[in-house]
Structure 1
Amino acid sequence: MTFDEELICAVVTPVGPGHDTIFDECTASVKAARENNSGAFNKIEHLRIDDPLGKYGAGKARDVGTREAISLGSDWIFFLDADDVMTPNAFELITPYLDTYDAVWGAVCRLPVGRDNALIEHTAVPVCQNLYSIFNEGLDVCLTESHFMRASKATSVPFESGDKGIDFLHHAFATWRDHRCVKISRPFAVRREGKASDNTRHLSADTRAEAVRGMVTDWTFKTRPVVSFSHQSEDFRFRFNGANKYQERAWLDGKFWEAEELDYLTGVLPPHPAVIDVGANVGNHAIYFARFLAPSYLRLFE
């Protein structure tokens, strides 16, 4: 990308039941961001996708907006919910990532009901371009519905999945699985809590988390991904399936789970100890014991 190229960004906002009263504030935030710093974009359009009766649902409305944005020649799309307002520097923040990535998420930022100050949620993955880390943390908690996406890639990962309430999760999962993605530490938008419309079915956090786990489990069963790291100059590989949050987070950080405790054992146990591992689970401890304790006896129980 060079700055003499004409780049167009379309901001797509579904306006469903109950959104009319808050859309003006959403629109004003887009205008303010554009006037503050338009970044690399020569033209920024805000597309309102009306769905007053909730006929489409948020997912299908976003897909309608995607097609409209592409028809206008847009290079990038910013999906912005009417519940959200853009941050003043959003277009400036996205600029360094336009060449390298197909989708960019900002930090999760919320304005609680009755509060004047927005709060950034510091999840375990504040900055990330590794899909395993996103899947490990849970894309339902560490990704916002408002995000930037390259227009040419957006049609390959539609929102509408037939499941209202988790259509965004299907889109986010497919986007991270199939395209070049990154999450940065600063927000592009602020979610105004208590402003949600009836345009989508609001599901519990547990239901959303279960849906995401199902997507990740199905994908890992088919692809059998592996996480690799080194310990004491030796290489180790473990299967990643998204079901062992803390162990897999440690592997992704390049170490055994409970590595400090395990290394401590090597200093206090006698040579070639007899080891019984109760709760061997995915084998994190068992592999360590077998390699670094040189046990005379190793029995595993799950």
Structure 2
Amino acid sequence: MHATLRQLETLKTFTLTRSVTETARLMHVTQPAVSQALRELEAQLGFAIYTRIGNRTLLTAETQAVIPEIERVLAAFSTLQSRVSEMKDSRAGTVSIISPPTACVDLIPRAIKQFKAQRPNLRIHLEVSTEALTERKVRDELFDLGMGFYPQQEINIAAQPILETEMICVVHKDHPLAGRAVLDPRQIAGHSVVVVHHEGNVVSRMYQLLTNKIDPNSLISTNQSIGAFNLVRQGGMVAVLHPMSVPEFALSQMSLARFEPQMPVTMALYYSRRRPLSRISGKFMLALRESAAIKAELLNARGIPFKVTM
């Protein structure tokens, strides 16, 4: 059987109207076109679609038996059309993104919230990982997008810089160093200093600088920025952090200062070099840019350089 969707739609309408004239009117075609479609469909089905008894048009038992299946076919095609239309408009599909914890504090979650609100049928997966695994999984095309430091270590992924900032000092608002616009190793010496230690990026370079400038007994090292921030929340400690590590809800409780010597940080969005970026992933990159712009406004107001570059 090789019936067209138009023929099936004609049959479904005819089963409701039991009239060639009314079917033609509802489908905006001529009566001969409806009659022709029904004849061709009868030839393919191998049985009569209807019979006439006097002025009455009755559907045959065979027709009544296949109508539920025809309705399911038409419904499935309608769903397919809607899904394709949504995907063309970037309102459906899937987006997966992987990132180290820093970008997952506020920037990525805000972008997801805004994006999902506009696209309720979109499926999103966020994975929090290490810098090395982020790059590797984007390279292996396990994720559509990644976010991390720039330049990246993995040469087989594409990187689009999205923001520029610099490492900062963070203290509780009640700390003796609170209110300073700039802090350096000499000023924070004598205090307990928390520093994040990662391999192969600017955070690692900061760790090396501080271990050379400050008494090792004053240093507290951790592998996660959230741990460093929570130590600062307890009071009495100084943390040298990426500014995105400070949750926006806690900014009023913290004092942020630029760190000297300045250590610039560039963050980028990663994606595979081997396949074109999907339309929906490209739109999500724009949502991430908008989220970064909100972050920039908040930090710039507190004297911290933060610039969106995409």
Quick one: FRET efficiency 1/(1 + (r/R0)^6) of positions 257 and 273 (r between Cβ atoms, R0 = 25 Å, to 0.05) came out at 0.80 when computed from one of 1, 2, so which one is it?
1
If helix-only ellipticity at 222 nm (-39500 (n - 2.57) for each DSSP H run of 4 or more, over all residues; to 500) comes out at -10000 when worked out from the coordinates, which of 1, 2 was used?
1
One of 1, 2 was used to compute Cα extents along the principal axes in Å, for residues 177-248 alone, and the result was 31, 30, 21. Which label is that?
2
Please state which of the structures 1, 2 yields 17.8 when mean count of other Cβ atoms within 10 Å over residues 41-48 is computed from it.
1
1, 2: which one has percent of Cα pairs over 27 Å apart, as calculated, at 57?
2
Taking relative contact order in percent (Cα under 8 Å, 6 or more apart) as the criterion, which structure among 1, 2 has the greatest value?
2
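Just so you know, all these numbers are worked out from the coordinates, no wet-lab data involved. All values reported here derive from a predicted model rather than from experimental measurement. Cβ atoms are built from the backbone, for glycine too; each structure is taken alone.
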